[in-house]
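Have a look at these structures, which come just after this line.
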Structure I
Amino acid sequence: ETFLKDIPPAVKEKFKELIDLLSVISNSFHSIKENINLDAVQKEADNLLNDLVENLYAQIEGDAIPYIENLRDGDANFWNNEDVFLDFVTFLCFQYTRTDCMRENALNSMPEKYKSSWGILRILIALSIIGKINYEYEDWTFELLNNRTTLPFITGGQPVINLCQVEGEEVKEMILYYPVSPKYAIIVSKKTETKGLVNRDIIDEQDADWYNKKIKEHSQGLLFSNDENTLLRYSS
């Protein structure tokens, strides 16, 4: 209820059906499991919730496809359109919270009684981040990184990472990094020196290497590249 209360109106409107469902889902599923002592019914309740979440992710990913294709062509102009940028921000934030890596980190840091709720909590966390970026839209910077080095960007098991996150330490700032291809990556952050859309060339291989190492830190052993030698470089 605290998460939902703080979500801005624009985000509530976009996710009205989901938010209405989240508002009643806990009591509904608790009632089913308390009052219907049949394994088949309880299993079906779990399946319904799982399918609901997976269908949600599929819809969000489908909505983001045109923007990902634009980014792979070096075009990030959609960020300047307040009517459509929210679709991409939604994709970015849900990708950030949905992975096994994020789940493991969250479960290691939360009390036992909350661990079974991670499937719902990750949705609420994503919605709160989306809401913050949407509400402060003009204060956020969207950087499109154009990798002009011979070292391609890689991706991993956690495709969207917080560059400020250090294992075992409290996260106090959010700088989201997402490599969309070997040549292009994006950074979404709240900076004081720049605002809006920024294009930045990466011309030093050390810079590309730094971003790749950050991906490796959060990868849980899953790394992907279009170049075998690059993959071997970060697999060792």
Structure II
Amino acid sequence: MGERIILITGAASGIGAAAARKLAQSGDRFLLHTRANLDGLNVVAEQVRSKGATAETVLKDLAEPGAGRYLIDACSERFGGLDILVANAGYADKAPLGEAGTEKFEQAQNAISRSFFEMAETALPLLEVSTEGRVIAVGAFGPHVWRTDLPAFPATAAAKASLEATARAFALTLAPSGATVNVVAPGFIEKDPGTHSAMTPEGVAALSAHIPMGRRGTADEVAAVIGFLASSEASYVTGQVIHVNGGLI
């Protein structure tokens, strides 16, 4: 039976929602975050509650200064601590160098890397005293895969690379307490059923041809790795970037 305090950012859909469903156990207490999709977040909260867990919701734009600190403080105030942080909120921007501009770069840094840095600094004392301290940051393949036959994401890949550096520093700092910090780096992942996609079926087929496994992954496949890293079985895994990408190199 779970009695963990869990914060998941970007939990209204996709990987964040799948992670909430994967982690939920009776007795757990969840703070579920999204920037604006309250309807989707409420659906996920009910799914978590159906497993016997408590779930509260919070709306916040992580690009705002102090938003990361706000979420950790909100979790501590509502539930009295923090055991598991899944920092999933983020996005991908394909604007190439020469078009992205500093505005897109700074937006990505604020929403992805600065917010995680704020969460790390604020959560540090809470995780040091937790008996089940786990941090799983959701990165991306962008900082690692640079190919002429695939899209590049200069602004958001840079932000995810910064997130990885913070995660490794966080892992080193927390290691003496037994808490762990890892990054899961997804490849191309299918959208939720019924969600609008900008890609045509032909576009999906063309993209899939460049993936060694011949298909996009699913949010549940990423959530399975998040679930492992959040478990007691992963107690000696820390400071790692684990790729869930169908073989992209």
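Read the figures in this text as sums done on the coordinates, not as results from a lab. Computed from a predicted model, the values in this text were never measured in an experiment. Cβ atoms are built from the backbone, for glycine too; each structure is taken alone.
Some notes on this structure:
- Between structures I, II, the greatest calculated value of distance in nm of label points 7 Å out along Cα→Cβ at positions 44 and 92 is seen in I.
- Distance in nm of label points 7 Å out along Cα→Cβ at positions 156 and 172 from the coordinates reads 2.4; which among I, II: I
- helix-only ellipticity at 222 nm (-39500 (n - 2.57) for each DSSP H run of 4 or more, over all residues; to 500) from the coordinates reads -12000; which among I, II: II
- When Rg/Rh (Cα atoms, Kirkwood Rh) is calculated for each of I, II, the greatest value falls to I.
- Sorting I, II by distance in nm of label points 7 Å out along Cα→Cβ at positions 20 and 132 from high to low puts I first, with the largest value.
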